[in-house]
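What follows is calculated from the coordinates using simple rules that are stated; it is not laboratory data. Note that the structure is a prediction, hence the values are computed from the model and not measured. Cβ atoms are built from the backbone, for glycine too; each structure is taken alone.
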Structure 1
Amino acid sequence: MNPRSRRASRAEPRRPRRVLITGGAGFIGSHLCDYFLAKEFEVVCVDNLLTGTTDNISHIRNPRFTFISLDVTGYIYIDGPVDYILHFASPASPRDYLELPIQTLKVGSLGTHKALGLAKAKGAKFLLASTSEVYGDPLVHPQKESYWGNVNPVGPRGVYDEAKRFAEALTVAYRNAHGIDTKIVRIFNTYGPRMRLNDGRAIPAFMTQSLTGQPVTVFGDGSQTRSFCYVDDLVEGIYRLLISRHPGPMNLGNPDELSLLEMARLVIRLTGGRSPIVHRPLPTDDPKVRQPDITLATRHLGWRPKVSLEAGLNRTVEYFRERLGKITRGGRRPRASRS
């Protein structure tokens, strides 16, 4: 054995890369936990379970996974090295941030400050989960990252929109002032298994109502548009951005646009339901259009969504059918949803 080989044989085994995911028991956060575990990372999942649930991570039986119940607006202490921090802690549906306005503002401001402080202390790469809601009710269509948005800071949605806009500004400030390697992803409408049945977003509302035989509620005339991305595609894009050299902000979403009325009809068909569609007044500041321009993601990450809308919706329907079956067998009636 030559000297170089002897030195190599005495070397310590290389430790797994370690990632901290705030909001890791939420819808997207739990899928990120699965993704990073599959890539042989150590995963530290932090969540105060305000809107997340341990049901989303109860299937994980892996020695490289750790769950910590923690409110990131107070402090974040993690023993040992951390290579990456993904900050996904936040209420993320209209129902949540209308019912939890102060918590939403605090996690976007104080929580982001604490997460960035940990990244600075650990020398970790940092990725902020921002949102297409920073564009507000857009006057530019489709929305590019260069668009500054049309947001009402004192409207009912302002608590979420401005929390994320502040979080973006704070992330850029830490990058410029402290040299932290930061990324910002602007997430457009995402769907898939582990969405909460009653979280208030369009797809959970439509599916829950159709599967339980309730009227399907569409706000306004249903002509407002959204662009829906399956969660597996989103998670792949997030990982590619994390390991890239591009700091963002970068849109991740599906550029295929359709109206909410079209989505309601599609969900009723895929669930095999017979629910009538009923219309309710349009909520204040509800965006009329939403469609990502993903030129940056395609150019710098080689990323485009792969899962078709019908394929993704069918997988999601099966999840909702199973969840609703468990609730029914338990003697509980699902809470009415709203889109």
Structure 2
Amino acid sequence: MTGANSHDNQINVGLYSQEDRVPIALTTGAQAHVTNEAGYAQESASGFSGRLILSAGLRYDLFRFGIANAGLRYGGRWQPKAALAYTPSHRIPITLHANYGRGISTADARVVIQHPENPRISTTDFYEAGASHSEGRLSISEDFFLIDRSHEEVYIPDNATYEFKGPSRAYGFESKANFALTRRLSINGGLTKVANAFYQRTVPRIYVVSAPHFVANAGLTLSAWRGWSGSLRLRAINHYRLDDSDSSVVAGGHTVVDLGVSRRIVRGLDFSLSIDNLTNRDYYETQNYFQSRLPGQEPAFRIHGTPGYPLTAIIGLTFRLGG
């Protein structure tokens, strides 16, 4: 299979002075023009009566960065991928698998123009090996992973841009499970544990910050029971490090529960209800650690957070016309 795609983005970038968080005057502005063209090919093959499946693919992305009156910059990367899945016996429902893939990310268009000497594209090489098991109502998968990045992409809260900070490595494991309690009711869950994440070739070692090392999710799903469908979802992260030189500066973790239900009222009319943050927990979606100054105070480093949504209910009606 082969294919191609093209993206063309026109972005109006502006920086404004503010009073009480109300923009009052344009400080600087520019029109950013970012394009991306790509082509790819992939193929799969099987053997041993379907017990062995092999697949491979290759993709190339070309980027063009431009900001008015600041010139043009280009960058491109190859992205290979390969996968192997092997089932030793059809009588034993266990499949062994190994995967490799490369992804890319680009620097902020303003950073590309302002610092043409810096890398414009970062690659992420992902290696994974594990096993999956499925029998009856139960499905389980577990795997170990290793992630190598040519440059860690770091958010700069002072000017709301992203920059590359050097090669990094992370490794850990993840586990997922799903169990059908009844024909209509099922429960599933998963967790990801990052054992370590650090910048390579640093002495003493510098650790990657602003990234949780433990993420978990769980869900209870109801399907088509007397016209009702819905799910109860939980998502959780642990506290995580915010400063690469001081391990005591950490962001707080959180556990959030969401609920969603729907029901067919009559033909062509459905009712829906979703409740975000069902337990109305106080939490922060994102947290950053940088220097700032309040009126009448000296500059100081402090944690800045973006609050998460409180308990929020949304009621909806869906009308369907036709068949």
Structure 3
Amino acid sequence: MKPVSLIQFLIEERRAGHINAELSLLIEVVARACKRIGVATGKGALGGVLGEAGTGNIQGEAQKKLDVISNEILLEANAWGGHLAACASEEMEDPQQIPDGYPKGQHLLLFDPLDGSSNIDVNISVGTIFSVLRCPDGVTEPKAEHFLQPGTTQLAAGYVVYGPATVLVLTFGHGTHEFTLDREVGSFVLSRRNIRIPEQATEFAINMSNQRHWQAPMQRYVGELLAGKTGPRGKDFNMRWVASMVADVHRIVTRGGVFYYPLDAKIEKQGGKLRIMYEANPMAFIVEQAGGAATTGRRRIMEIQPTGLHQRVPVFLGSKEEVELATHYHLEADGAMS
């Protein structure tokens, strides 16, 4: 069977009525920008891109050189295409307007330009996460409030993982699909269509160093996993933790499992660790479209009405049965406390 390129797949989606021409073009531009980011990450020390940039982002986190480079690549690539009204980045406090000299479209793009960048210096997989929303009718200069839409309104979401292979995982709300970059021809090629995450799991990803700070229902749940065959779950679980959300989620999309970043005493005041607009919502959309589940431990992530562009939430996502059980433990504990 002849390989299906990303462009051919987008044509199929347009013919099926799943997307319009403007959204198709937007995804093409994002994919091309991610290929450039992949080249930059691939050069490593030879490209002079490793180490700190000497700056901080809006969250007060130290930026890596590749954080800044990746952000600029995505901003530049999307400035002139005519498919965007504005874009927002995890690395910037406010949305970036499309310059007046360029045509504007009807979409809003949000992105985490280089997720897991703390791992780049040690050559561990990192990635880009993105989400597409529709700009409200009549809005010509979108501000932060126009981006504050629930995840259920997303038109598209995806991530690119820069690892041994460069892989794009994408959804338009009609299944989750994977494309692998053929470096010889420079094109993303469909490698898995309609991905399904197994409902049951034997692998979990969590930062165990935070265990002492977790709430009681999380302590209970992970304690049962660690008890293995002799515990109440009656089977052994393996733990995997890359500390790059893209890499951890891609493992789940590939072979099942769960990813947890629960609320704990250290991050309780900020509401969680991961950003709902740049990380939680797009990953939740991708995982749900592959048959998985995504919650905060208490409610479905994509039903939350965001209140800030850089709002944070707890994240539980992956194989459906495990996410539902962990969520049940939290809701059960809340009920006992009320």
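Taking distance in nm of label points 7 Å out along Cα→Cβ at positions 78 and 110 as the measure, the highest value among 1, 2, 3 is held by 2. Given a value of -9500 for helix-only ellipticity at 222 nm (-39500 (n - 2.57) for each DSSP H run of 4 or more, over all residues; to 500), point me to the structure among 1, 2, 3 it was derived from. So the calculation was done on 3.
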